[in-house]
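Below, each structure is written out as structure tokens.
Any read-out appearing in this document is the output of simple, stated calculations on the displayed coordinates, not a laboratory observation. Just so we're clear, the structure is a prediction, and the values are computed from it rather than from any experiment. Cβ atoms are built from the backbone, for glycine too; each structure is taken alone.
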Structure P
Amino acid sequence: MVSSGLAALGYQYINLDDAWAERQRDSAGNLVANATTFLVGIKVLADYVHAKGLKLEIYSDAGNLTCSKLQP
């Protein structure tokens with residue numbers, strides 16, 4: 001978004017939509033980032049996005065199914 005000029009036009013949010021998480025939650029019931037897609041975790045991604053002057057939004061759901069009908 002920065003290199004394309006969108007950030008200079010006012011765009012500021014990078015959104016992770018559905019299916020970013022593993023299908024199984026951790027032992028405390030928290031969503032966990034997909035280890036295959038996010039090898040180093042969400043924090044590294046968030047730090048990178050923030051360093052670019054952008055904001056990161058992550059979709060989550062308190063229910064048993066995500067909007068793609070997958071079980072988180």
Structure Q
Amino acid sequence: MAGWRRTEAKRDGSWNVQPVSSLQAVKSYVCPGCSLAIDPGIAHVVAWRADALLGDAAALADRRHWHNHCWRIR
């Protein structure tokens with residue numbers, strides 16, 4: 001699942017999306033889509049705004065980890 005960062009257009013703007021493979025996933029996160037845990041070892045994506053008003057640094061600081069399914073149906 002690991003791959004290159006890509007930009008996706010969603011209803012609320014453009015997003016940078018970076019896949020995280022199960023081998024790269026070493027920490028636990030809470031998915032903002034379903035509020036459930038993304039446990040270590042679970043492949044997922046990290047997303048942050050590509051068109052943030054406050055700039056790239058602020059957008060990167062606000063990045064969130066999402067389950068793949070939750071991000072797809074977002």
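Could you tell me which structure in P, Q was used to calculate FRET efficiency 1/(1 + (r/R0)^6) of positions 36 and 60 (r between Cβ atoms, R0 = 25 Å, to 0.05) as 0.85? Checking each candidate, the match is P. Thinking only about percent of Cα pairs over 13 Å apart, which of P, Q has the largest value? Of structures P, Q, the maximum of percent of Cα pairs over 13 Å apart occurs in P. Tell me which of P, Q gives 40 when you compute relative contact order in percent (Cα under 8 Å, 6 or more apart). The read-out was computed on structure P.
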